[in-house]
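Trainee: Listed below are the structures to be examined.
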Structure I
Amino acid sequence: MCGLYETGNNTFDMNTVFVERKVLNTYLGKEDLAHELAIIVSDPQQVEPVQQKIQMLAPGLLVENYKQISPEIELFQSQIKLSALIFTVIVMLGLIFGIINTMLMAVLERIREFGMLMAIGMNKVRVFLMVVLETLLLGLVAAPLGLIIGWGSIQYLSTRGIDLSNYSSGMREWGLSPIVYPDIQTDIYWLLAIAVAITALIGSIYPAWKAIKLKPVEALRKI
């Protein structure tokens, strides 16, 4: 024994031993003994295409991907994706109500302004579009700033990790490491940017509708 290797996964650490092939062959009395060859693919989307290519090159061998070897991993990943989707929906709903509250207060504070604009001839369509565009501009300014901060945080934590051992002592017993290394694919950032834009658009409808419901005469009385 030359050392101990700890992954943070109790199940893996208790059932796995790393031995040099030459040493193992000496004890087993066989040469070049290998029953499994593991291939790591950099892009998870290429797992099945690579599997099919290897199977075509070696039809006599059993070629399986990680989903076939450990179906529980796929189940765990699907649960994580579902949880992330639910969390994202909750955040977006909170964002919608936050935008509605902000823009509604802005509309109520500018009643006199909208009244004067409509009194001098601005139609309701332009007033509606003005509020919508102001909301979209607010989202266009906030979204890149938030994405940059989020990207920087992910880049930092992906190498340092997030230690959850003080909060999740039972993670090791479930075969999970208490240190989490977040990693987000690049296309997720584009999806988030689009989602923020759509959310801002939805959140602007009610404040814009309130703005066009103002009557110029009543609005001008507030001057």
Structure II
Amino acid sequence: MLALFLMSLLFGLTYVASKLALQEIGVFQLVFARYALAWLVLRALVRGRGQWEPIHRRDRREFLLLTAVEPVGYFLCETFALRFTTPATVSLILALIPVFSMLFALVIVNERPHLFGLGGAAICFSGVYAIIEQQPGDVLAPAPVVGSLLALLAAMAAGLYNCLARRLTRRYAPLTLTYYQTLAGAAAFFPLALWQTARQGLFIPGEITLASVLYLALG
């Protein structure tokens, strides 16, 4: 129980860390830095364990589709959502990920959910609607409706990822998939981060921002 609580706490703090980092750097800069640092750590881990395994040619198209959904699509939506609304709202809406996983499994692989699951999904969507409808705007949530809708898209992306990833997770080790997805995420966001840096100019981020990015990369 304690381990579950600590895991939930550490995961929940990622939203706070992202919100803090976004006070100083842009979305593309944050996501690129997060993935670039994580890839460096994973590279050392993979080499240290001798678990280097390439993605086979026949699986590359499926892998690229998976990567486009998550990390690229998911983290774009999640990070922009945190720019427009509060971490608490984003975390509550992302609790819909299991619901979307169930719905996508029904549509894509014809996996029929239990009646109680459908009832729970209806209750969850009602709760999210109430959050979007009633959240007031403030300094931490300058555009709460936009942020909530982006968080909803992030939850959909994660749910779709969970459904699409089933075949690849049976063929490759989790560390292998994470390594290549992290590399692909860093490569995808690098030109966008470069463009954002060119617009804003070079600067040295503050300690809170650096600590937040490091936490996100290692978390």
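Trainee: With mean count of other Cβ atoms within 10 Å over residues 71-78 coming out at 11.4, pick the structure among I, II it was computed from.
Mentor: Source structure for this number: I.
Trainee: Given a value of 0.95 for FRET efficiency 1/(1 + (r/R0)^6) of positions 127 and 159 (r between Cβ atoms, R0 = 30 Å, to 0.05), calculated from one of I, II, which structure does it belong to?
Mentor: II
Trainee: I have 0.05 for FRET efficiency 1/(1 + (r/R0)^6) of positions 55 and 103 (r between Cβ atoms, R0 = 35 Å, to 0.05), calculated from one of the structures I, II. Which structure is it? Walk me through the intermediate numbers first.
Mentor: Values: I: 0.05; II: 0.80.
The structure behind it is I.
Trainee: Next question. Please state which of the structures I, II yields 2.2 when distance in nm of label points 7 Å out along Cα→Cβ at positions 23 and 143 is computed from it. Could you put the intermediate results ahead of the total?
Mentor: Values: I: 5.6; II: 2.2.
Of the structures listed, the value fits II.
Trainee: For which of I, II does helix-only ellipticity at 222 nm (-39500 (n - 2.57) for each DSSP H run of 4 or more, over all residues; to 500), calculated from the coordinates, equal -25500? Before the final figure, lay out the partial values.
Mentor: On the way: I: -22000; II: -25500.
It was calculated from structure II.
Trainee: Using the calculated result 4.8 for distance in nm of label points 7 Å out along Cα→Cβ at positions 119 and 183, pick out the matching structure from I, II.
Mentor: Going label by label, the one that fits is II.
Trainee: Among the shown structures I, II, from which was the value 186 of volume of the Cα convex hull per residue in Å³ calculated? Walk me through the intermediate numbers first.
Mentor: Values: I: 186; II: 151.
Clearly, the read-out refers to I.
Trainee: Of structures I, II, which gives 33 when relative contact order in percent (Cα under 8 Å, 6 or more apart) is computed from the coordinates?
Mentor: Numbers: I: 33; II: 44.
It traces back to I.
Bear in mind these aren't lab numbers, they're just calculated from the coordinates by the rules spelled out. Since the model is a prediction, treat every value here as computed from it, not as a measurement. Cβ atoms are built from the backbone, for glycine too; each structure is taken alone.
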